[in-house]
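These are the structures in question, set out in turn.
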Structure I
Amino acid sequence: MPHTPPQLQVGGETGQVRGRRRLVWLRLLVLLVFAVLAARLWQLQILEGDRYRLQAAGNRFALQTVPAPRGVIYDRIGRILARNVVSFDVTVVPASVPEEQEETILRTLAALLDIPLNNYAALAQASLGEDSVADPPPPLDPNCGEPGLLECFRVAKQAPYRAIRVGRDVPADRAFQLLEQAVFLPGVFVEPKPKRLYVYGPLLGHILGYMMPVSQEFLEQAPSSEEYELVDEAGVAGVEASFERELRGRKGRKLVEKDVFGREVRVLYEVPPEPGYNIFLTIDVDLQRVATEALRRGLEEVGSPRGAVVALDPRDGQILALVSLPSYDNNLFVGPISPADYQMLLEDERKPLFNTAISGAFAPGSIFKLVTASAALQEGVITPQTRLSAPGIIYLPNKYFPDDPDLAQPFYDWLPAGHGVINVVRALARSSDVFFYKVAGGFPGEIEGLGIERLARWARMFGLGELTRVDLPGEAAGLVPTPTWKRQALGETWVTGDTYNLAIGQGFLTVTPLQMANVTAAVANGGTLYRPQLVYQVQDAEGNVIKGFRPEVLRHVPVDPDNLAIVREGMRGAVAWPDGTASFAGLPTSVAVAGKTGTAEYCDPLPDLSDCRRNENGYLVTHAWFTAFAPYENPEIVLLVFVHGNGREVLEGSKVAAPIAAEILRYWFEERAR
């Protein structure tokens, strides 16, 4: 028999046994792996199947919001002031761009959109035409932080499914080129979006305002029902802000199916958006243009930095024109505004973003005498027959030493020779300062006077010291000073001299041009103080009137019609009498105009703050005012002109502001009907 060698022992076990044991463990491991895989598969398909099916559907289907067309803004006769035009944005989703095609696609985009491919190209573009290298341009998208497309894309890949905007307001021909090449540009999307167009630009900049992208703070403050998103824009100035809710409409919804590249394949379900309401303003564009040009020429002639014109219908409070110069082109904010343009507006010393007509509070000068005269007549301090001496200067005795002439305080009239003995009608026509000093503050041995409390109360009756509630943001209330205010604000006691200053629209009193136009309207119409209104009508997209204009009365100023008639007579004299302060201002003779001039001193501090600027004769520099209404017997328009001081000269209302008003009134009564 053959010899069989003995089995080798390893640790007491044969190699065959050891191999079998390893095989068993291997089989157990394989079974365990398959068991884990089966369990995981059971978990994914059975336990969590519904969730993943929903996620898969979510990658294929998307519920999207559809922006609503913003309402159109018209003037009073239906001329379009603000409308929507189609704009195109280009976005890129990094996750949808094949890695091997990244550079090719980005180069194509950079060439078609004329944007820098990298930071070096961005710097070259920024410094093109400059003597030195300019600051780097802003990034293509706020999420990037880099101006170059390549760098922007690399940063964006950190959140690969978030779309980045690489082109805004892309011209239609470029957008269509991108759409034609869509199959070769995976991950690139062209999105049509509405864009606001302000047809008249700076002519209506302060009235219409502009829109800006909403911020996180805005979203937190907005009602949940408003459905704003960070990609939305909202009105932040002018009518765009005041009537944001009416103009914006209501968003729609649509369920879309997408392909693997995220492109829309078809719409499965859609709720169309509701367009915003259309708004018709009370503004007459032609009058606005004439008033703007007349004011611009007037400002240039005297070197004034800014001014305002307000035209109202005294019969119902409609604003016919509202001009503030300098203005700004609100189309700059469509896009949004570039940092360079915004910085230019902010650094302009003339403050083009500031609406002087409603936000500027200034001393009104002699046009405030309309209030002083009305109050004095109604309180019985004077009558139409009351005659007071109005020399070129009076001396107010010292309260504590009335017999010492050296301590008496002088108060001057604008006319050194004085006006003689006059009544209230002539005092208004000639704009006598001394007459109104005495009427308001009294004068020993001649008249007791209104006193500060009654004068301040009547000023508030006429709407001063409070908002007119015009439909524009940023309105100033101005200030009607009182003894209590002076004590609290300045820690000083009110004196008769303060009342004298207030009587002629000087001292601490400040008003806005719109407020004084409203005061004039109340005098012209017999005492009704209307809320100045900018909106004539609100319509839906089908032309149905949602809200029509209704005059809103703030209050009836309790001045007897006969007393207001006396004030109007004085205003008529200022224009019609040979010695009236506005008789030489070139006002139209085809219609009876009544008006009041104003020359208001103000303090323009010197650079070292040691004193206020004065002219060569030592007088404080002044603003120029003129307010008027016409026709005299049946007023249909109130016009107020304000010209800010130039810091060098005394600008007289009769020589500077009244001629501007004359040009506007000639258009309204002589040229408009042609």
Structure II
Amino acid sequence: MKYKLILPKIALILVLMVLISAVPVLASSPNEIPYESYTYWENYSEAEKKAVYSKPMYQPDFIIDAEYFGIKTFTTLADVCSDDNGNVYILDGGASVIYILDKNYNHIKTVSSVLKDGEELSFTGAKGIFVSEKNIYISDTENERVLKIDYNGNFIDEFLVPDSNLIPDGFEYRPIKTAIDSRGYLYILCDGSYYGAILYSPENKFLGFYGANTTKGGILQAVEIIFNKIFMTNTKLSQSESKLPFQITDLYMDSENFVYTCTGRTEVQQTQSGQIRRFSPGGIMTKDTSATNFADISLGTIKGETLSQDLLGIALDDNNYIYALDSAYGRIFLYDKDYKLLSAFGAGLGRGEQVGTFVLPCAIETNGDDVLVCDSANNNVTVFKITDYGRLVKTARKMTIDGDYEESKALWQEVLALDKNSQLAYNGLAKALYVEGEYKQAMKYAKLGIDKETYGQAFKWVRRDYIKENFIWIFLAAVVALGVLCTTLVYLTKHKVTLLSNPKVNVMFSSVAHPFDSFTKVKYNNLGSLPLSFILLTLFYITAILKTTKGGYLYSGYNPTEFNSLYIIIRTFGLVILWAVSNWAVCALRGGIGKLKEIFIVTCYSLIPIIFGNIIYVILTNIMLPTEAGFLSVLMNAFTIYAAFMLIIGIMKVHDYEFGKFITTTIMTIVGMAIVLSLIVLIIILVQQLVAFAITIIMEIAYR
């Protein structure tokens, strides 16, 4: 009876649980990040960089749009700016309106007109805004002027095209960006101008152009210019294209009045380099970044067309971290002042429907730790907030840059606990451990972070300590080894003992010391050995692998994830065999009497110095510092030169050539090798296409 009363209650509870579980729950968590943040590991696989996922340093928080201000719509948002008090200024260039918000993003004022002597001035079409000490500078692009107004919109001054001989004929004065430093120097960027920024003194005197990009020149370009001036008419010269510098798209001042500039689209190439530069207040570039790769390593394609990156916005925060905006891909790249990438975040190439994505991002600004991005297509401003992880990384990195290595150690350990992909954390820990005298641990973390500089500094002390602790044993071992060697040589010489009774083995080893005599015996006494030649070739292959994989870390760019022994087979077995066959074919037509077997044997015997050099390289690179590389380079070059000397003698002997004829046949051999390689590549391509065609036919038959 009791069970009958309990069962309906249990059923009712289950029904209520099902109904409750079906009710949607409103999440209180921050906005979902619609992209993955990432960074690049530097010095990965020699000179390459590798993109890796990183824990987000910034996440999109909210957007400021027309609804945020309680209006129907914006016309065309063009720029966003902040002042020293954290107030934010948003420029609607299409409507000639400026919206002002406080540091908490509350709307406090709207400037919809500029009053000059009671007359309203419109700045419709303005592209830029800058605020300094309650003065607002509007880059009034379409009206060809820069307006200086106060906080209430009252006219103070305007900057028109300078009346100066320094302004070239046909110069279009279309201001797009304006900035002023703490000394009162005014910088104006003009759309389409490759002369740099127009510079005004605090007394509003035009001083000239500032920070122009330069074109890449060279000997060939200089020769081309001279040739054109000599042989081309004035008409043809006027119709020829001139190579002009790329336009600066934005500039920004740091707290010390250093000027940072960024350059937009450059030549379509695999890497974008030199797009961010830093100038001193006097206009001198403080660091050459022409070889520094900014933004992404590779370029994307849309419908088969390459989409070039376009860095059109740059901003700095209070700690001089650099934020570069790529409008083509909608990404923000965060760099420190040493141009090390900390993070890449944001997304584009879409409809920009999610917070943190853009369609046509046009400007970037910082406001404390916040990052603001203006999108002219969506007519909104996205506010990115720094994460706890981002604040941790920026604090630790600033300590490392400032030399506070020991203080940064705990922070970098915390960063690594959160993100094992942080190269900066490994490098920061390595530097901290080095300063603390933990050299072996410093080497460990420097190797994990691919920081060869710190690794070399720590290795220097580890090697010194090891030699200091084991000097007696090292000295005794060296003396004993030298004594045994000298005793053995004296004994063998005195008693005329022959270690190598086999004449072919004896000829192979003696070819190093007596190449003329040995290669003569190979040709006329048939004392060359194919098995020994293949053994030497195999040793050449093995030592080449050891040189790559076991060479000292400071000298090697070995990456086990990308290593492919097939390439080394081609560079060893393939190269030697191709040389022997090509030389035999060429010399057979040029009166050479050498057989293919003889050519192959003398070529393999000539590899002995290189084989020995590879072994020496593996040993020395594991005990030498990069500062001692000069000796190693000379030694390895000596081995290579002597191997070439042996090969020259060997080929001349087997073919009975003089040196002049050897040179001509060698050139022809190299050309023949190139032809054979071209044919091999062509055959591989044809086979691939044939296989692909056959697969396509089979699939078509199967579907039909």
Legend entry - Top of I, II by percent of Cα pairs over 32 Å apart, largest first: II
Legend entry - Origin of the value 7.4, where distance in nm of label points 7 Å out along Cα→Cβ at positions 75 and 579 was derived from one of I, II: II
Legend entry - FRET efficiency 1/(1 + (r/R0)^6) of positions 475 and 643 (r between Cβ atoms, R0 = 41 Å, to 0.05) derived as 0.75 - corresponding label from I, II: II
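Identify the structure, out of I, II, from whose coordinates helix-only ellipticity at 222 nm (-39500 (n - 2.57) for each DSSP H run of 4 or more, over all residues; to 500) was calculated to give -14000. Don't jump to the answer; show the numbers that get you there.
Numbers: I: -9500; II: -14000.
So the calculation was done on II.
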Inset, instruction - Taking 13 as the value of relative contact order in percent (Cα under 8 Å, 6 or more apart) derived from one of the structures shown (I, II), identify that structure. - result: I
Legend entry - Given 57, 32, 15 for Cα extents along the principal axes in Å, for residues 523-594 alone, calculated: source structure among I, II: I
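Bear in mind these aren't lab numbers, they're just calculated from the coordinates by the rules spelled out. Fair warning: this is a prediction, and the values are worked out from it, not measured in the lab. Cβ atoms are built from the backbone, for glycine too; each structure is taken alone.
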